[in-house]
Structure 1
Amino acid sequence: MSDLPSAVLFACTMNSVRSPMAEAIMKFLHGHRVFVDSVGVHTGYIDGFAVAVMDEIGIDLTRHNSKTFDDLEDDNFDIVIPLSPQAQHRAVEMTRAMAVEIEFWNTFDPSIIESEDREVKLDAYRKVRDELMIRIKARFPITSAIDT
């Protein structure tokens, strides 16, 4: 039997790179078994490099609409996973009004890479994507229907 939470929120600074990647990976791995959403502390737009590296593994981010904590329609989450220090602070504020588990995964922001070399930038985004994939698989293991 799976110990998956029923609802997970990933959060980062702009909801443009890390948290959309994490949301999409979680949905890719667990489908509709878990409600998954993502937000940022500030308003942002989906990052083209994030779209490109997720496309490499067959996950489409082109329809992602960035939003903030204030835009959440539902704040009933079992676990909030902040991926940046700013998101961690905002997630802690949520615990004042609701009982929610917070698990801070400080994750590098690849958008700060200032190289003019596209491959250098893409490699930074790939590293974040791959680290999120590993961490999500470890924290939320995939169980087969036979395990039930």
Structure 2
Amino acid sequence: MAHTYHQIYLQTVFAVKYRNAVIDKSWKGLLHGIIGNLINECGCKTIIINGVEDHVHCLLGLKPVVSVSELMKTVKAKSSKYINDHKITKERFEWQRGYGVFSYSQSHLHNVYKYIEQQEEHHKKQLFKEEYLQLLKAFEVEYDEAYLFEDLV
């Protein structure tokens, strides 16, 4: 084949360190824009980004030459640096170390898009921890409860 053709759709989910509810509505849109630009700068395609006070969901098209781990490392490091450099929060902003990543077919994109779009409504009924566990179970991802979330000690 003379060219590489691809269709790789992922949802990534990552939380603020200790799941602190610090993402304020006044700058949430700015944060989502920054994350979207970082995804695009890595050669991937941002489809939708949304979340609530303590976590973010991204639906994106992954470019095959980009590793998920490098993409997430870049997105999380540069977005938190931006927040801290511009003093958007009173406290130092950090993302939790890990993240979730889940793959989808073209036929599921509309539903995933709607799910991410409606995060505010969704989290009136379900906590992030419950949502995340539900995703892990639905995708049959093995996990160790001890390493799911960083909690304050």
Structure 3
Amino acid sequence: MALVVFDVSGTLHDDFVGAPMYDGLMDVFKKLQQNDIQIALATNLSRQGVEHFIQTNGLEGFISESMTMSEAPPKPHPKMLEDVILKTGENAKETLMVGDSSGDIAMAKACKVASVAVCWNGAWRQEILAQSPDYKVDKIDNLWQIFSEFFKIEK
């Protein structure tokens, strides 16, 4: 099997309490699940914050594992991602980390995990580009192309 680990704030929804998941991401989650790819979350939100996000967006059946700053040091410390990989039973070579910050990419690099930098608002920040992410995407519609390439599955 394989694993995609998502950051939450700024990657899956706008960074404020109660913000809905970005349009198009539920379709991505469904395709990942249909292809037997596990979905996990690694976020600097609290446990309460991530549980609220999961519940308000109907993601209970999609998320295999989640780690928050309530259980591990905040990003870019690698422990959060290491723990997600360990708890899902996957390995770093079959894992992608998707995030919108330099901390997300630095954490992935520290764990030898491929990274996907996202920028949904059209303005790439230099600090994230300086981390040399393996992939960059600025449209949710193009995210599946990266997943299909990396995991060698149909587009």
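Throughout, read-outs are computed from the coordinates displayed, never taken from laboratory work. Quick caveat: nothing in here was measured; it's all calculated off a predicted structure. Cβ atoms are built from the backbone, for glycine too; each structure is taken alone.
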Structures 1, 2, 3, by mean count of other Cβ atoms within 10 Å over residues 38-45: label with the highest value = 3
ask   = Out of 1, 2, 3, which one gives 0.75 for FRET efficiency 1/(1 + (r/R0)^6) of positions 22 and 102 (r between Cβ atoms, R0 = 25 Å, to 0.05) as computed from the coordinates?
value = 3
request  = Assuming 33 is relative contact order in percent (Cα under 8 Å, 6 or more apart) as calculated from a single structure, say which of 1, 2, 3 it is.
outcome  = 2
task = For FRET efficiency 1/(1 + (r/R0)^6) of positions 78 and 118 (r between Cβ atoms, R0 = 25 Å, to 0.05), the calculated result is 0.05, so let me know which of 1, 2, 3 that is.
result = 1
